[in-house]
Structure I
Amino acid sequence: MNDQLPDDLTCWQYLEHAASVVFKQFGYHEIRLPVVEKTELFARSIGQATDIVEKEMYTFLDRNGDQLSLRPEATAGVVRAMLQHGLLHNAIQRVWYTGPMFRHERPQKGRYRQFHQIGVEAYGMAEAELDVEVISMTSQLWRKLGLTGVKLEINTLGSPESRVEYREALVEYYQANRDSLDADSLRRLETNPLRILDSKDKAVIELNKSAPDVIEYLDDASREHFERVQLLLEKLGISYIRNPKLVRGLDYYSRTVFEWTTDKLGTQNAICGGGRYDSLVEKLGGKSTPAAGFAIGMERLVELLTIEKLCQNRKRQDVYIVQTSEAALEIGLSLAMEMRDAGISVISNIGSTGFKSQLKKADRSGARLALIIGENELQTNTVTIKLLDNGKQYTVSIENLLTDVSSYLENTE
């Protein structure tokens with residue numbers, strides 16, 4: 001687990017703000033959930049045979065003897081909240097969340113044991129249009145962030161009924177090729193053979209090239225649903241690749257699944273993943289309710305934004321006030337309050353440091369403008385504005401200061 005220091009958070013805040021704007025544009029509202037849930041919730045939703053439940057969850061007994069877990073993902077908690085508060089009775093719900101998740105994995109670049117996700121969940125819509133809506137939300141977010149070069153991979157897992165036949169075909173294929181399976185895949189063969197398709201073992205990857213394709217086992221409704229998803233994505237101009245080995249790591253997915261990937265982060269190449277999970281609400285005790293959503297791995301996306309230099313200058317302050325006397329300090333404090341009320345970020349110098357020292361502080365602060373209030377300015381009821389990027393300076397009256405500063409900041413974004 002790691003700290004997030006002030007210098008690190010510029011990109012995080014840029015991402016969080018952009019995401020909240022996009023989600024609101026699509027009609028999604030924020031939900032906030034506890035980080036601790038009953039262990040049973042994740043075992044029932046994610047699946048007992050998954051790596052997350054078997055190996056990675058932080059699980060403990062509380063003082064009452066209840067078995068609890070730090071949340072390894074958010075979807076199960078969102079469903080629990082929807083059911084607990086009766087939000088799914090004949091209603092469509094669109095929500096988004098953000099926060100820390102916890103998995104006891106081997107730490108590596110872009111993957112920590114406490115990590116963060118931001119994502120959306122939508123309930124009550126079975127149509128393919130919802131699948132396309134959540135995918136197009138991510139596409140719009142990438143555009144808002146200025147992100148390029150990410151690729152969309154999609155697949156379908158079909159309905160639970162059609163997947164039974166596909167599962168049998170996979171088992172038969174892998175049984176005939178047991179010698180090529182590593183120990184992890186042999187274990188999954190008994191519990192969840194679809195997860196073998198996601199293996200990172202070189203021999204298994206080669207074996208999977210000839211594995212049965214789920215497309216051959218889809219029921220008519222699932223096939224029509226997936227064809228509709230592809231048609232609408234094409235209508236929207238959202239390019240995609242169909243990846244028959246894409247299965248996602250959680251048992252609750254059905255029909256459409258998708259991932260956004262990049263080639264700039266090494267082996268940890270997925271920055272967003274999601275899909276449909278129409279049976280999850282019923283699995284957790286509610287009425288059958290179609291649902292879809294996605295989660296973005298924030299650490300990986302922030303790293304990608306940093307690599308592409310999309311967060312530069314995001315931390316910059318607007319104004320640093322330099323004042324050389326008690327009288328100047330009083331005027332400076334008043335001007336700072338006025339500018340902050342107008343939405344301008346202002347640092348007012350504190351301490352009896354000299355003029356040159358204050359200008360050095362202004363440069364180090366990252367401010368775009370230094371406002372200088374000295375003896376000459378006090379006598380003429382003016383302020384000197386210094387452009388810290390190029391050193392140019394000029395004087396304006398206090399009466400016109402707010403208008404002048406606002407205009408400069410708006411025109412130099």
Structure II
Amino acid sequence: MKSTFFFLVYALSFSALADEKIPVIEMGERGGVPNFIARMEKERKAHVAFLGGSITQNQTGHTAMVPEWLEKTYPEVEFTFTNAGLSSTCSVTGAFRADRDVFSKGPVDLLVVEFAVNDDQDAGHDRKTAIRGLEGIIRQYFEANPTGDVISVQFVNPQMLEKKQAGEAVVSVEAHKAAARNYGLAIVDVGQALADEIAAGTMTWDKDYGGTHPNKLGYRFASDLIIKVIDDTVSGETPQTVTLPDPLDEKSYSGATMVDVQTFNWLGGWKYGQVSKELLPVGQIRADYEVYPAIRSDEPGNYLYYNFSGTMLGAFVLAGPDAGRLEVSIDSGEWMPVDLHHHYSKSLNYPRSVVLVDDLSDAYHQAAIRTAVGDSEEKKTATILHFQVNR
């Protein structure tokens with residue numbers, strides 16, 4: 001039985017938002033998460049997964065508060081919870097690691113996904129790329145879990161909040177909402193909710209919400225919005241198969257596949273080994289990546305070759321202070337530069353997905369990749385954990 005206490009709190013908390021032009025919560029064409037409710041009520045067992053960046057990776061935030069509420073509200077249900085948050089990663093990285101980090105864990109009845117902040121401040125994605133990332137995750141999810149549900153959550157950073165307060169669109173937020181609406185999903189706009197509360201004088205950014213990585217009160221605020229979606233959903237009798245509509249973008253990363261670096265051919269110069277200070281002597285290394293091997297080149301003109309079928313080729317790299325450029329040639333075409341260095345690379349081997357080439361025909365291609373040649377003073381280093389192909 002659902003908690004009357006929570007219902008009253010939510011009714012009071014959100015009544016002030018009812019007249020807003022920009023909705024804080026959208027229940028979607030499917031009316032929230034009816035399959036998830038039906039699964040809990042009928043089968044007494046449910047798997048909830050959280051996918052996102054460091055906001056999700058935090059072990060005390062919404063990934064703890066939402067499960068706590070679920071277990072109290074549905075004590076008869078046996079829950080499994082998966083936290084697949086990974087610091088600094090964007091929706092493109094999410095699309096390529098979703099299978100490894102989420103879907104391989106077994107059927108997922110509810111996926112809570114957030115990448116709007118990292119698509120904005122870390123990756124700086126345009127609308128097209130942000131849609132391709134999140135839509136890729138959504139389509140992969142329903143292909144693996146056709147009777148599941150998804151909640152798309154957009155957290156907020158200072159720049160995004162300023163735009164919300166000025167009535168301006170935030171590219172990543174609008175892209176993710178567009179992708180979610182195409183599939184009738186529930187949407188939670190944390191940034192809009194916070195902007196409304198600040199305008200009403202009931203919350204502040206620093207003290208109450210806590211910043212880009214929320215404090216306890218900020219996570220409580222966001223978690224209650226997510227919980228409201230679940231609490232307001234009318235139960236379905238049985239989980240229904242979700243029929244996928246046409247994609248917003250035919251080249252969204254729904255065929256995202258990680259490719260082992262060892263499947264590439266290389267001609268000398270590249271070193272293969274465990275991520276460590278021995279392999280990456282410059283810059284900090286996050287412990288999350290020390291369990292993986294990588295290839296590394298410290299000099300210009302080292303080549304890699306790969307034949308693949310797909311519309312996109314990318315790489316997941318650790319871009320440290322010494323990160324340089326790669327150059328890519330597809331089907332013997334001209335060499336195209338791809339800068340690996342990031343504004344967060346100053347002292348950290350920064351984890352990021354880079355798109356080497358996109359918008360290819362869905363056909364067979366031959367790729368040649370090399371560390372940049374040219375100015376002898378230019379940084380040449382490249383460290384690659386795995387490649388990415390959208391098949």
**Report entry** Among I, II, which structure scores highest (criterion: distance in nm of label points 7 Å out along Cα→Cβ at positions 154 and 338)
**Finding:** I
Query - Value 90, 55, 47, calculated as Cα extents along the principal axes in Å, assigned to which of I, II - result: I
Report summary line: Highest-scoring structure on mean count of other Cβ atoms within 10 Å over residues 138-145 (candidates I, II) is II
Query raised in the report: Here helix-only ellipticity at 222 nm (-39500 (n - 2.57) for each DSSP H run of 4 or more, over all residues; to 500) was calculated and came to -9000; which of the structures I, II was it taken from?
Result: II
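Kirkwood radius over Cα pairs in Å, for residues 298-353 alone computed as 13.6: which structure among I, II?
I
Here, each number is a calculation from the coordinates, and none is a lab measurement. Values in this document were obtained by computation on a predicted structure and should not be read as measured data. Cβ atoms are built from the backbone, for glycine too; each structure is taken alone.
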